[in-house]
1. Match the computed value 3.4 of distance in nm of label points 7 Å out along Cα→Cβ at positions 18 and 114 to one of the structures 1, 2, and report its label.
2. Supply the structure label, taken from 1, 2, corresponding to distance in nm of label points 7 Å out along Cα→Cβ at positions 50 and 162 with the calculated value 2.5.
3. Where does the value 1.6 come from, among 1, 2, when distance in nm of label points 7 Å out along Cα→Cβ at positions 90 and 194 is the thing being computed?
4. Match the computed value -20000 of helix-only ellipticity at 222 nm (-39500 (n - 2.57) for each DSSP H run of 4 or more, over all residues; to 500) to one of the structures 1, 2, and report its label.
5. Say we calculate mean projected area of the Cα convex hull in nm² for every structure; which of 1, 2 gives the highest result?
6. Where does the value 18 come from, among 1, 2, when relative contact order in percent (Cα under 8 Å, 6 or more apart) is the thing being computed?
7. Can you say which of 1, 2 returns 10.9, 30 when Rg and Dmax of the Cα atoms in Å, for residues 66-105 alone is computed?
8. Taking 18.5, 55 as the value of Rg and Dmax of the Cα atoms in Å, for residues 98-201 alone derived from one of the structures shown (1, 2), identify that structure.
Structure 1
Amino acid sequence: MDAWFDEWFDEDYATLYAHRDAAEAALAVKTALRHGPELAQGPVLDVACGSGRHLQALRKHNPEAFGLDLSSCLLGRAPEPLRPWLVRGDMRTLPVRPGCLAGITLWFTSFGFFPDAVNRRVLIDLRQLLRPGGVLLLDLFNPHRLVRELVAVEATEQPDLKVRTRRSLEDSRVVKRMTLIRESTGRSREVVERVRIYPPDTLDGMAAEAGMVRSKTWGTYDGTPFQPDRSPRWIALYKVNP
């Protein structure tokens, strides 16, 4: 299976998701800090941080927070004052000393990109970076609602970018095949996203194998309790087992 994430997180991605802005990130971080005050107390790594919108919000509360992303394009879009706190790297081989982090965050469905065995290994490796009492935050789509309400075909427009999206469920993954057209240049390209769908119970089991237990769950960035039939997100806080 091709490593779609090596090529996709670029200027087109940033344009397509421009509505996911700093205000949304600030709200999400505020809620996370309410449920997980550990995220304000020591080194915290924002994995797959992109251009750093969540990290920027978190660093207002925790000056020890830093971020990592594979995309040099997205990292290059980060605000200049944030750049000293950014590292380019791959979540499968994190350049962080074991046991040194108070927290790890993975925002906006940044877990599940790999084959199942690799995803499980990533979760174990992330746990190894946490110190006693550390926490891991996962922000994923709500799988119950996603499967029930999957939109098979959709056409959207952003400034200078037209997108036709075809969605399907394949081998426990949600697959998005996108045709993107830049109106200013006429350039067209095809992009594929493949993200593994994990029910909450499965993630809880994976976390337990890694040595963590779920302590909090909510369903929106403002902290609304998770409801399987209604919530757009499944946001969970896992703590290192005592």
Structure 2
Amino acid sequence: MIAPLLWLVSTSLKSSSENIFSFPPQFIPARPTLNNYIKVWQNNPFYLYLFNSVLVSGITVVLNLVFCALAAFPLARFNFRGKALFFWAIVGTTMIPFQITMIPLYILAVQLNLKNTYFGLIFPYMVSAFGVFLLRQAFQGVPKELEEAARMDGCSPLGIWWFVMLPAIQPALTTLAVFTFVGMWGDFLWPLIILDQPQFYTLPLGVANLASAFSEDWRLIAAGSVISILPILIFFIFLQRYFVPSNVAAGVKG
């Protein structure tokens, strides 16, 4: 798993005088250089692609967490007729491939004038069945005593959701945030369909455009690919400590 990533970084650091297709492969560049990164950054609007990806992925993560948590909370803690049917109907949508729904989504986006807009990139991913399932399972693991204590103090259901339940399922929220961010960051098919103006391109489309512009120079393509990967690694490293399941008792102490 690490070897392709190391080879990508090695290729991006090799000068034009080095043969990247030599055999046996040379992982360590003879004369490492950052010229490939400089050339890619100067000759292509990567700063714009990076801004678009950060903006779209960040907003998608926030909306996904809010809407999935709002849908999962009543499915986990409320009793109403047809609750199980609603839940399994939501879970069942995970079996539908995106390729089946992308044409109706595209028609809807065009009718709503969302083509070549940031919201057009976001709206298919504002909520996910996987997120509802994950948070519903997390809500069910929260002791009822926390909810009952908040209710006795006069907290409304929305207040219980915000002040009690969400802090108690922080690891699940972080996990969903990482999955959503990584999925949105690397999404290529939907932006390719909904966008035809370069100023709205995200990094996957920017790297594809780079590959078509520099098809003869794999060093530049590798440099652009490394630039597109770095934010994902930084995001994951920053949030990885939250993956450890929290102790609800610690939440009570807080």
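1. The read-out comes from structure 1.
2. Corresponding structure: 1.
3. Working through the options, I get structure 1.
4. Value -20000 for helix-only ellipticity at 222 nm (-39500 (n - 2.57) for each DSSP H run of 4 or more, over all residues; to 500) corresponds to 2 out of 1, 2.
5. Largest one: structure 2.
6. Of the options listed, only 1 reproduces it.
7. Label of the source structure: 1.
8. 2
Bear in mind that the values in this text are calculations on the coordinates, not laboratory data. Not measured: the values here are computed from a predicted model. Cβ atoms are built from the backbone, for glycine too; each structure is taken alone.
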